[in-house]
1. For which of P, Q, R does log10 I(q)/I(0) by the Debye sum over Cα atoms at q = 0.15, 0.25 Å⁻¹, for residues 150-213 alone, calculated from the coordinates, equal -0.55, -1.24?
2. If distance in nm of label points 7 Å out along Cα→Cβ at positions 70 and 222 is calculated from each of P, Q, R, which structure is the one that comes out at 3.5?
3. Among the shown structures P, Q, R, from which was the value 0.80 of FRET efficiency 1/(1 + (r/R0)^6) of positions 118 and 190 (r between Cβ atoms, R0 = 25 Å, to 0.05) calculated?
4. Among the shown structures P, Q, R, from which was the value 18 of relative contact order in percent (Cα under 8 Å, 6 or more apart) calculated?
Structure P
Amino acid sequence: MRILILGGTTEASALAARLAGRSDFSPLLSMAGRTSDPRPLPIPTRIGGFGGVAGLARFLQAEEIEAVIDATHPFAAVMSRNAAEACGQDQVPLLALRRPAWAPQEGDRWIEVVSMGEAVQALGEAPRRVFLTVGRLELAPFSAAPQHTYLVRTIEPIGDALSVPNVVAIQDRAPFDEDAERMLMERERVDVVVTKNSGGAATYPKIAAARALGLPVIVVARPEKPRGVEEVASAEAALDWLERLHGRTP
């Protein structure tokens, strides 16, 4: 069975590892290419976009794809919409592999917002020391609040993505450790954390560390994903879905 995995997440990598070496599946992992040095994976991989819905639909036909797993980042709304439309056109079974969102726990001081613009406003006018962990492509809106000092952590160099006088850039990749996160926030005298509600265990330690330190966390809610698409929360469940589908496929 020819499978296309739309990846870029820990869950996509976990599914790729489970499919590697199996003779009953022929998986292909597609990455957007936003990370210049992605971790190597044990199945064939392609890098780059498809050219919208029409391009993805042509790709599914040309490659004779029999099932698609949307394991993109929870904030990759455009790719998820394109996958839903293209699979609908070509009648290709589609499964969304989506990690559960984080939920506030006792002791958390969350400020929940729906956009990066609202996150900027939630910082307020008074200068603060901000731990900004929203990804390189989401930094630009914070240039509108140059009075703050920003500690920015990304996988890729931020370049000129954040035009403010006071910014400290850290390049690092998850998973992170709660003790190390707490030490980082204490050393940098962080006043507030800004993050997306990405979910998962790899980056959750910053949430736990902020809770332990009593720091407020501005949490940007996930964008709406296509409705009517079957969802699972783990690579194991996605593999079960593929095996059931393969059993029904002539």
Structure Q
Amino acid sequence: MTIQIEQFNCRSDNFGILLHHVESGLTALIDAPEEAAIMAAIERTGWAPSMILTTHHHTDHVEANPALKRRFGLEIIAPAKEADRIPGVDRTVKEGDVIDFSGEPIRVIETPGHTAGHVSYYLPGPGIVFTADTLFAMGCGRLFECPPTTMYDSLGKLAALPPQTIVYCGHEYTLANARFAATIDPTNEALAERLERVERMRENGQATLPTTIGDELATNPYLRCGDAAIRLNLGMQQASDAEVFAEIRKRKDNF
């Protein structure tokens, strides 16, 4: 396989990710949450990073940028709309840009909602997307800087990727998300089965990620706003999909 990925725990519930091109040896970090955890992963794999692909400006995703730049002299790539809030940026990217990763294209998808300039990184070849704090397993990020319609549109972009696309997210929020999703979509058998599976995984200390677009389409209420059972449960049969999304997000904020 041309691409290998090392996912590891950072901070209290962040994930760090090393993206490695086997033939060339080129390695990228997806965000930089914590220097010590990242250095341990680098030492474990032997993959020295040449770049950081930054998704958004929040501290728990960029804190280690300066230290890693000093250590490795790596290039920090970041969303143009947030570059002034991210330390050490060398290059900015926007919707539709393509990063050449030793011949593997990495496409930039602007996915604002959690923050106003958040981006996701999509590798169409191996079918992998890094969504950070936009799309989670059975969840989505809090809306700190944008209205609900912005996040709804961003999730629509990700939902349109092929269902087999592997999704790496920024945090281990899956169990809490699944428990909330069950209150929104209580008759969804696939969701109930997934909740049981996630509970077992967390009891055993296992990571619940990555997920897939297909699994999210089946169980993530934020991607299922047109579902008749969800609308009936919410008493929103006549609402628009975007209005249903806003209501689900509001309920999660108070869950």
Structure R
Amino acid sequence: MGKFTKWIAGGLGWAFLGPLGGIAGFVIGSVIDETNTTKSLGSKSSTTTGGYAMSLLVLVAAVMKADNKVMRSELNYVKQYFIKTFGYDSAQEAVKMLKDILNQDIPLYQVCDQIRSNLDYSSRLQLLHFLFGVASADGRVHERELDVIEVIAGRMGISQKDKNSIKSMFIEETGYAYKILEVDPSASNEEVKKAYRKMANKYHPDKVSHLGEDFQKAANQKFQKVNEAYEKIKKERNLN
């Protein structure tokens, strides 16, 4: 059994209710068949890894459906991304669940509202990072996918600066390093240093330690991007 099945079977918590719970109902059956575990699926606890994993799958499905068609190549890209992040067995399970979710109507606004009400801000930032990662897995973020991610970010209560910061980790437009640090290119050296410390704290993997080791490890990618952006700016400015 891979990690995704364990996470979902281990308890959806708040995600068992509302629109996410309705979507999860189609996935839970196969999870129960494989694990014979039902005792904690309906737990109403706070943030759980299972609830977070279900949120991730539903939002990924919404992004993939953005252009009204799902290509096999897209599924392969998602699978490869999940293999890199969670391992082969978990990626297999995640894609199987994802296929079930892709066949359903996703009430995106309601799903995002539920996530915003139940997930802390750092966890929502990590969800957004995953979505950009999946969307750019084929080397570029398609316009319709970007539009859906923009809607998701806004509906989940992600600030414009934080959304642009994470977006710039995947789309290297002019001044992207400054956007990652959420500071203007005209900022002083001291302001750049202050911005770096602030963003390093905001994106530190420990902020999502409650989601479990795998998601905490994945969060390290954001942290590394902040460090890379700062090193780029330091090099440009000859800072020590």
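None of the figures in this text is laboratory data; all of them are computed from the coordinates on show. The shown structure was predicted, so the numbers you read here are calculated from the model rather than taken from an experiment. Cβ atoms are built from the backbone, for glycine too; each structure is taken alone.
1. Q
2. Q
3. The value was obtained from structure P.
4. Value 18 for relative contact order in percent (Cα under 8 Å, 6 or more apart) corresponds to R out of P, Q, R.
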